[in-house]
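Read through the structures below before going on.
Every number in this text was worked out from the coordinates using simple rules, so none of it is lab data. All values derive from a computational prediction rather than experimental measurement. Cβ atoms are built from the backbone, for glycine too; each structure is taken alone.
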Structure 1
Amino acid sequence: MQPLAWDDFRLVRAIADHRSLGGAAEALGVNNSTVFRRLNALEEHLGVRIFERARSGYLLTSAGEEMVALAMRMAESIIEFERRIAGQDVRPSGELRVTTTDTIFSHLVAPMFCAFRQRFPEITLDFVIDNRALNLSRRDADVAIRASVDPPQSLVGRRVATIGWGAYVSKALAAEAKLDLENVAALCAAPTRWVGLGDPIVGTAGGRWVAANVAPESVVVKVNAVSTLASAIEAGLGLGLLPSFIGAQLKNAVQIPAIRPTSETGMWVLTHPDLKKAARVRAFLDFFGAELAKKRKLIEGEEG
């Protein structure tokens, strides 16, 4: 019997993931007829059905389930091999995939990347700006600047600071409503207006503080992104809580020192252990560890 090829396993996994030939064809970058022909040839070669054809789509048989399980193990082995090879370079050069959030990039680290590029011109940066925690073990990115209470144990890196939160209000709203910025009880009750936090940021230190302290009738609007929250506060929609490194940069708002939520969320610089010895990754970890440490007081809310 002719040995199976890696492409055979990729084919079966793609059909299983999408439960259709069309979805598998799109994922593999081929046409439907190619997927149909290859699947029939594979089943004929093995002498067993890999999929049952049902109205709900292509369903795995027991033989198909074994192939998918093996395909997943093979994919993991390939990714692990790529990580080890990527970790063997000796000079800071090549492509480096960096993931962080839009707010950390825009409000904190963008100028640092300019300085990094000047120091390491042979490193090509590929930014993956995503508010989700991408999987570094699967090479979704090589390194991450991430806000996290407790990063996965599969990653290594450095906690450079604890992210502080503060309360802010636009100068116009503070004057218009004649707010007493020292009277926390009055600030948290009607008719004072607040900008609340929705999913997925409702679970942050700021979101928890608002939920626990601000009267529900005072929350006149909710937003689901920190960048939108900053804009809403400056526009005068209401008082709101922001990470200190963002709030300190607002031009048309002032901080309310009497309100300081506690936070356990750290600012981390992370990578996968297999990559930490790669020259370009070491350069990144060392550079951004040092640069973010210089901004520790700003990140923790100890300076404006």
Structure 2
Amino acid sequence: MGSSMCGHLIAAGYEATVFNRSADKAKSLVEKGAKLATSPCGVAESSDVIFTIVGYPRDVREVTLGDQGTLAGARSGSILVDMTTSEPALAVKIAEAARARGVHSVDAPVSGGDIGAREARLSIMIGGEKEVVEALRPLFEVMGKTIVHQGPAGAGQHTKMANQILIATNMIGVCEALLYGYKAGLDLEVVLQSVGSGAAGSWSLNNLGPRMIAGNFEPGFFVEHFLKDMGIALAESRRMNLSLPGLALAEQLYRAVAAQGYSRKGTHALMLALASLSNLDWNARKK
């Protein structure tokens, strides 16, 4: 996702300095004109706005707050923008550490997956100072279509947790509906024509449903990363003394997906775990 997002900024005429722990993954951006840095600190030293999007909160801490992190190289007045789905409390901690150095910080996780990133139509949920967010809006509009300031530091991450809760429980319904349709002898592609445009329609049904039917479970978003997100949401719900049984069920079902060897498949691989509960090999079914 990060490569596509940065590519849009370069295409829009912005100068970019990039870093990736696997340098070969930055090759396509360098070929488009980006400069290659040797550390996150090096990116910050060459930039007014520093975007990060990594895997886990521990990566955010290292890339942002580490000895060679972005904050170490950031100039006074520059802006850190973390687009990772991460912990709200960590977003607040980064904002406080940045403020102490005269640097601005924004948490701006995204939704829309690989398709949204490639097509520049991500939904971007933003936490931070309003004036800073507005200054960044032209950059966000290059990468996404729905750009909403949610509130102070951490608010973007809390909004992304709400987004992931919606996806987690909705995905159960998508998979179970397709399983039901298959066992009832229906043509699933024809089923999608009816239900996809009605009250039951959703992004997951209309975008991932066809992939499930085709037996294509390659990732737009990894199961292991979704488990991370649900873990954050569950931890936050416990902190707020909030009962979310649907999310807890979804998290347990996704643990089954990972246990069956699909942690590096897409989130729609939930279909494979649910099918196995009914002793059904989804990929071996008669097409």
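Rg/Rh (Cα atoms, Kirkwood Rh) computed as 1.12: which structure among 1, 2? The read-out comes from structure 1.
The greatest value of relative contact order in percent (Cα under 8 Å, 6 or more apart) among structures 1, 2 is that of 1. A value of -12000 for helix-only ellipticity at 222 nm (-39500 (n - 2.57) for each DSSP H run of 4 or more, over all residues; to 500), calculated from one of 1, 2, originates in structure 1. Source structure of the calculated read-out (mean count of other Cβ atoms within 10 Å over residues 9-16, 14.2) within 1, 2: 2.
With FRET efficiency 1/(1 + (r/R0)^6) of positions 145 and 177 (r between Cβ atoms, R0 = 30 Å, to 0.05) derived from the coordinates and found to be 0.20, which of 1, 2 does the value describe? Label of the source structure: 1.
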